[in-house]
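There are structures below to look over.
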Structure 1
Amino acid sequence: MKASVAGHWAALDDHFQHHVRLVDRFSDADAEAVVRMWLSEINEHGDCLSQFEREALVERYCELFETWPQ
C-alpha cells in the first residue's frame, strides 16, 4: 500500500512540475503576442509551435482572457 501511495504522490508531483513549465513558457508574452502566436501557430522565434508550446499558449491565453482560445 505504501508503494502505491508513494507512486501516486510521485505522479502528482510530475504533473505539477509539468504544469509549472507550461505556465512559465509564455509568462512574459503580452496579449497581442499570444493572439499572434495562436493564430499563426508560430512562436516568438519564427518556429512552428511544438505540442508543448501549444499547451503552454493555451495556459497563457486562459490567464489573459479567462477563456479558451478559439
Structure 2
Amino acid sequence: MNEEQRAAFLNSQVACTMIRAMGMQAENMKRVYCGQDMAYTEVDFQILLRDSGIEYNSALETLTGR
C-alpha cells in the first residue's frame, strides 16, 4: 500500500471503531438507567482500540508502512 492508501485504511478503521465504541457506550448508559452494572469498562475500550489497530503504536506502524 502507498501512503495515501495506508491513511485511508486507518481512517476506515477509526470510523468502524467509533461505531462499535458508540454501541458499547449506549449499552453502558442503558444499564446505568436500569440500575445494572455497566457491561464495558475502560479496559474493554482499550482492547477495542488495540484490536482495531488504531492505538498509538499500531497507527504509526500503519502510516509508516513498517
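Nothing in this text is a laboratory measurement; each read-out follows from the coordinates by a stated rule. What you are looking at is a predicted structure, and each value in this text was computed from that prediction instead of being measured. Cβ atoms are built from the backbone, for glycine too; each structure is taken alone.
Listed values, structure above:
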| quantity | calculated |
| --- | --- |
| Test item: distance in nm of label points 7 Å out along Cα→Cβ at positions 11 and 43 calculated as 3.6, pick one of 1, 2 | 2 |
| Comparison of 1, 2 - label where relative contact order in percent (Cα under 8 Å, 6 or more apart) is highest | 2 |
| Origin of the derived value -23500 (helix-only ellipticity at 222 nm (-39500 (n - 2.57) for each DSSP H run of 4 or more, over all residues; to 500); candidates 1, 2) | 1 |
| Label whose coordinates, when distance in nm of label points 7 Å out along Cα→Cβ at positions 19 and 35 is calculated, return 2.8 (choices 1, 2) | 1 |
